[in-house]
Structure P
Amino acid sequence: MTANPDDLPREKFAHPDVTAKGEARASVDFRRLETLWINTGTLCNIECAHCYIHSGPTEDRLAYITREEAARYLDEIDELGLGAVEIAFTGGEPFMNPDMCAMAEDALHRGHEVLILTNAMQPMMRPRVREGLLDLKSRFGQRLRLRISIDHHLEETHDRERGTGSYARTIAGLRWLAAHAFPLSIAARTAWGEAEEVMRAGFSSLFQKLGLNLDAHDPASLILFPEMDEAADVPEITTACWNILHVDPAQVMCATSRMVVKRKGAQEPSVIACTLLPDDPKFDFGPRLCDALGRVKLNHRHCATFCVLGGGSCTA
């Protein structure tokens, strides 16, 4: 597919079907639902220097989703006959949402796996939340997992991204989770210019120091997220790129996952294609999950830098 040069947009990622050079834009067909992400809201107890989703203590453009709203999507999974999937909660900081443990309970009660992404700081360490987590673990065991954000294994580097003192508070929360044998994984960032083997070796030493039963060389135990430079000149992904880059589109996360968000002031939540794109209307399928299980056109810079070129996946 080639477009008339005179009709091409001047900027990249402007046309849904063709790139600025007139080449056919790549897309990803939906395969099956493996993970339904639920964004609990963009409010967070800290403000990172480079937040993937622009969360913070005053950032409420994505409102708290309620237990009742989340349950509608669990109902729809049942109605569509999709079976047991992973229900993953992200934010912001999910434990700032007062319905977090209740939403996890509803998903677990219906037979789904639950993953909660957290910085393991004060919102998670409130007595009411800890009691709720312990109750869920006692009833549902290994089907409840937590992924802790530790941007770097060194305190100084981590705190440079997340604020002074954040590393110590996160480690305290991580120690509490480990002491109660919660299934855990760690999410880190690759913003530091270090080779992957160096990062994994550093985290391996940290895990040994903390007495954690985690293998830093296992990509599912230590997820290293690629960076997304908003100012960088990013290549567009074409249909030819799959063979050139030896990337299988079935492995891109929008082939098997969707995310639910509740925008501030909206009457109901929306289902979007990707955890990284809550603010782009091109990736909003509307309020129903059944309308969201279709093809996704890779018409965003994050599709290139994070998913295809970066090899990143929030569902790793």
Structure Q
Amino acid sequence: MKIFRHYSNIPDQNRGSVAVLGNFDGFHKGHQVVIGTAGRIANEMKASLSVVCFEPHPRLFFDPLQPEFRLTSFRTKAHLLEGFGVDQFFALAFDAHLSQMEPQDFILDILLKKIGAIHIVVGYDYAFGAKRRGDVKLLGWLSKMEQFGLTIVDKVMEDDHIYSSTNIRDTIWKGDVRRTASQLGHWWHVEGHVKKGNQRGRTIGFPTANLSIEGYIKPKLGVYAVRVEILSGAHKGSYEGVANIGKRPTFEGTEILLEVHIFNFDGDIYEQSVQTEFVDFIRAERKFDGLESLKAQILLDSETAKEILKDPNNRSDVLPRPSYKTHL
């Protein structure tokens, strides 16, 4: 997948695509239907498939001090889109110029002229342009005036609920990551580099990989059963473990960290890129009265995590990474 952070001087081989528009935070089942529809159209037209979104998220541009809300970092989103089968990812820099651009100018000047889209696909509630004045009605009018293809995908429902990033954020705040996975259609995961910690875990027999989760929504603080994918280096591969996300109140911590204890593993993975897949919530974070109490609880948490991960309903392949080919 080719990633573009601009819309000027796009090579000819990357023009003429079916372009799907949206932020796609979390890449949930609704998003997959929208992009899957675009993939089917691209396949029929023998054209490439492009996703066009903004980075940073417009919400962060207008309010940069708000708490993190993103379900996927830029890197995670790019990996999911690539695995889905997207050919080009246009992650356009959202700045003052784009924030003030009239909706019709965005479509005519950027989508059609600069990126060279031949067919546009959006969800039913897509809004764009200055003050979000652009909508699917305007797109319909422009498509007739400018003679470009347009497909509007209707809402995707789960029982009587619409799949939405907002609803999924609520489940993560509550710690219900198993429910989150069912809404996403894939296991919710975060990516980050392992950083040097104070190595207290080693002193009690439970070494941990310390990861920053900057750029992600913070789930309910506590202990989770997890799967770990080490993405590079000598220990590259898949593992199981137990993770604590929180401030480590036993040690008077203040920074929220993700600490992962990988079962039956003692390799050096400092500075390695690691993906942590949240499978289920075990318990809320709490303060212990000493290291022995903490050690005993971690042992119990580890056994609980192993039982959770042994459940056939929690296997990694129960929710494989989605691909638009499943929508063809």
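Brief remarks follow.
- Structures P, Q, by mean count of other Cβ atoms within 10 Å over residues 17-24: label with the highest value: Q
- Among candidates P, Q, the computation of semi-axes √(5λ) of the Cα gyration tensor in Å, for residues 209-272 alone that gave 22, 12, 12 used structure Q.
- Structures compared: P, Q; top value of mean projected area of the Cα convex hull in nm², i.e. the largest, recorded for Q.
- Read-out FRET efficiency 1/(1 + (r/R0)^6) of positions 25 and 121 (r between Cβ atoms, R0 = 25 Å, to 0.05), computed value 0.90, structure in P, Q: Q
- Value 3.7, calculated as distance in nm of label points 7 Å out along Cα→Cβ at positions 185 and 257, assigned to which of P, Q: Q
Quick note: the coordinates plus some simple rules give every number you see, no bench work behind them. Since we're looking at a predicted model, the values are computed, not measured. Cβ atoms are built from the backbone, for glycine too; each structure is taken alone.
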